[in-house]
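What follows are several structures.
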Structure P
């Protein structure tokens, strides 16, 4: 359920409730409707064709309110200050994401050109069209038999596509296999620091840089970059690789890109030194984005905890 600031003036259509405070502070009421207890009641649906929140249930329910208006205002003020912090960090996070999108657009050539719009000082040579298979080894995965307990709960990290989200690095898999499990299937141990996990089906193009040696199931065509290629540069261009893979993917049950198909993709690459400079810049930018994302999550968790503990 969504809510608006209490100083609402306007016309509300049928999909809105307008709550006017009568015997409590309006700012306190605004915070009350954000609590888990109110939200759980508000999300109890009525109706079959078009379920909607049950106003009769809400209007007949009791909620504890401090008798002292000063306490109501103090609670609302503390949460308002927390909301201000959340908003500030959200804006910083959004600006960094926009900046990254803009830099990705300007620091990689477009439309068949071999010259990006923006470059670091000292780099003037044209980029070269190279096949992905020339700069990285494409490695698939495998799965040990799930019916053999001796193959599972070992020390070897083993990833499935569902584990990759928005994180830059893959540090630890949910499931791990034993040496016997590894030997029993077609999985390959991928080197840390040089491997970009790349999902090849059921959501093509989710990526993460492997921070410790691991293997994957068949839902990956991972990129193990060569020594003359910067891993973070390739990671930064994975949106382009993803677009190519989605265009070339095929399959009747679900779309999938093969290792051979991925290796055939052609992209523009600069010298190793320029790759390193670009990769380093995006690495720092991703680090800042991650910091603000974590700060946002922390502040939101603090707010949720405060809403749970400051209301009865």
Structure Q
């Protein structure tokens, strides 16, 4: 009889606005981070084991650590400690979210591992406690659990759900290699120098565009304070952004800390055409058309 297992699907995110404050004493930055979950997914399967082990398959899997430093492994260990049990589980990660691509792939895997292990172990952790564990693991992990659209305050972990009408169509241009999020924040601070940094706030026009499902208005409001730093560290991203604009995107920006570039379009046909044009232009290794918002971490199946 096969061992029981639980599989959880978890989406990528795009930051339609990322307003970054100055560095805090703890090294983090206060943010106004408007998240949108989009339809690119990792799958994490939890199966009983004699110890905590990790495996990974899919694009970029060779760059995913398979030791205790993996964020999904840390999630399993944290949940086990919360319930006074051993983290005896094997976690298999099927990757489709770009690794180190600014789309919260590692955070997504951590959220999925929490939900998968909680279901497998029957620990029935209350939702608010699961979200508190998410926040311990990382700034983007709570949103990966929740999905949809939300404003993240603090370092991004304090979430307020946002109303969204309809569906937004996106194209994501995937770059070769990744970018280190801490390195991008350091570069952001370096580029700003001693200039005063305003308190980060979500733009009312952007929130209204999401609420009304208005892609054209959203296009005028998207913004990412980390984009100059990502372009400084990876200048070739400017060519990708220019190619997207030339091919008809309503707007383009670096997703989070990059190097993935996100392009907003006015519909499915425009998105498909833009993705094809980006690949043909050779400024990215691949381009993916998808939509958002989508739900957060979701249990797909349990096998007894």
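No value in this document is a laboratory result; all are computed from the given coordinates. Just so it is clear, the structure is predicted and the values come from calculations on it, not from any experiment. Cβ atoms are built from the backbone, for glycine too; each structure is taken alone.
Distance in nm of label points 7 Å out along Cα→Cβ at positions 237 and 261 was computed and gave 2.1; which structure, P, Q, did it come from?
Values: P: 2.1; Q: 1.1.
Considering all the candidates, the number was obtained from P.
Out of P, Q, choose the structure whose coordinates give helix-only ellipticity at 222 nm (-39500 (n - 2.57) for each DSSP H run of 4 or more, over all residues; to 500) equal to -10500 when calculated.
Q
Of the structures labelled P, Q, one was used to calculate mean count of other Cβ atoms within 10 Å over residues 69-76, giving 16.0. Name it. If you can, show how the numbers build up before the last one.
Working: P: 16.0; Q: 22.4.
Here the read-out was taken from P.
Work out which structure the value 35, 33, 21 belongs to, where Cα extents along the principal axes in Å, for residues 37-156 alone was derived from one of P, Q.
Answer for the origin of the read-out: Q.
Please state which of the structures P, Q yields 0.97 when Rg/Rh (Cα atoms, Kirkwood Rh) is computed from it.
The structure behind it is Q.
Between structures P, Q, where is distance in nm of label points 7 Å out along Cα→Cβ at positions 93 and 205 highest?
Details: P: 2.3; Q: 3.8.
That would be structure Q.
For FRET efficiency 1/(1 + (r/R0)^6) of positions 109 and 173 (r between Cβ atoms, R0 = 25 Å, to 0.05), which of the structures P, Q scores highest?
Of structures P, Q, the maximum of FRET efficiency 1/(1 + (r/R0)^6) of positions 109 and 173 (r between Cβ atoms, R0 = 25 Å, to 0.05) occurs in Q.
Tell me which of P, Q gives 27 when you compute relative contact order in percent (Cα under 8 Å, 6 or more apart). Present the calculation step by step, with values, prior to reporting the outcome.
Numbers: P: 19; Q: 27.
Source structure: Q.
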